[in-house]
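Multiple structures are listed underneath, in structure tokens.
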Structure 1
Amino acid sequence: MTRNDKRRIRHKRIVKKIRLTNLNNRVVLIVIKSLKNISVQAWDFSKNVVLTSSSSLQLKLKNGNKENAKLVGMDIATKLIKLNQKDVVFDTGGSKYHGRIAALAEGARAKGLNF
């Protein structure tokens, strides 16, 4: 079993828990991380629709390092606050809460999102 297969299994388990315990129908922030870029989508599972998204490509940042991940987090937070969605659930996409994922979360919290 490859490393990516293990990540997919972890992600399925995380999504299952989120759907079972998301009783308040909060928006879910789903992080997608590649070697060069990072992106995040705000999903509303009750309506099964993406509310908004942000990525290092969309912001025309050169790469997806920690500093740029923090900027992506701040961008998604400002978009969600405009939509009156402050309470969210954070989905790491099967990755560890470390490095770029943690920086993205810190940026979103700095702008006022509640996890």
Structure 2
Amino acid sequence: MKTVKDDLGRKGEKLAAALCRERGLSVLELNHRTPFGEIDIIARDGDVLVFIEVKTRTGNVYGAPFEAVTRRKQQKIRSVALNYMKRLRTEVPVRFDVISVSMQGGKPFLEYIQDAFEV
């Protein structure tokens, strides 16, 4: 059963994917799942493979959305990224970005954080 939180997350991911395209990135995959976890968006920025975590919130009571990307979450994202690259048998430069989506008064505010964390 889908929850309001799931719907909010999907809406945030759609907005984030559109922002990626506006910034010139080629979106390769959405919601890439593995036994290690999930990456919201996998994109290409020139020759760089970009793994993007999207965090969506309706307010900042619990902090800004990007603050939810903890060290533990970063490690999961790294594991999924390494699995993805091994599966493709590719060694290209990678980058880890975060898109923070805040829904305030029904309007989305997006913040793109490039190089949010390192491998």
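Every number in this text was worked out from the coordinates using simple rules, so none of it is lab data. This structure is a prediction, so every number in the text was calculated from the model and none was measured. Cβ atoms are built from the backbone, for glycine too; each structure is taken alone.
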Fill in the blank from the handout: Across 1, 2, relative contact order in percent (Cα under 8 Å, 6 or more apart) reaches its greatest value in structure 1
Exercise for the section: Compute distance in nm of label points 7 Å out along Cα→Cβ at positions 9 and 81 for each of 1, 2 and report the one that scores greatest. Expected result: 1
Problem - Test item: helix-only ellipticity at 222 nm (-39500 (n - 2.57) for each DSSP H run of 4 or more, over all residues; to 500) calculated as -14000, pick one of 1, 2 - result: 1
Problem - Comparison of 1, 2 by distance in nm of label points 7 Å out along Cα→Cβ at positions 57 and 73 - largest value held by - result: 1
Fill in the blank from the handout: Value 0.30 of FRET efficiency 1/(1 + (r/R0)^6) of positions 89 and 105 (r between Cβ atoms, R0 = 41 Å, to 0.05) was derived from the coordinates of, among 1, 2, structure 2
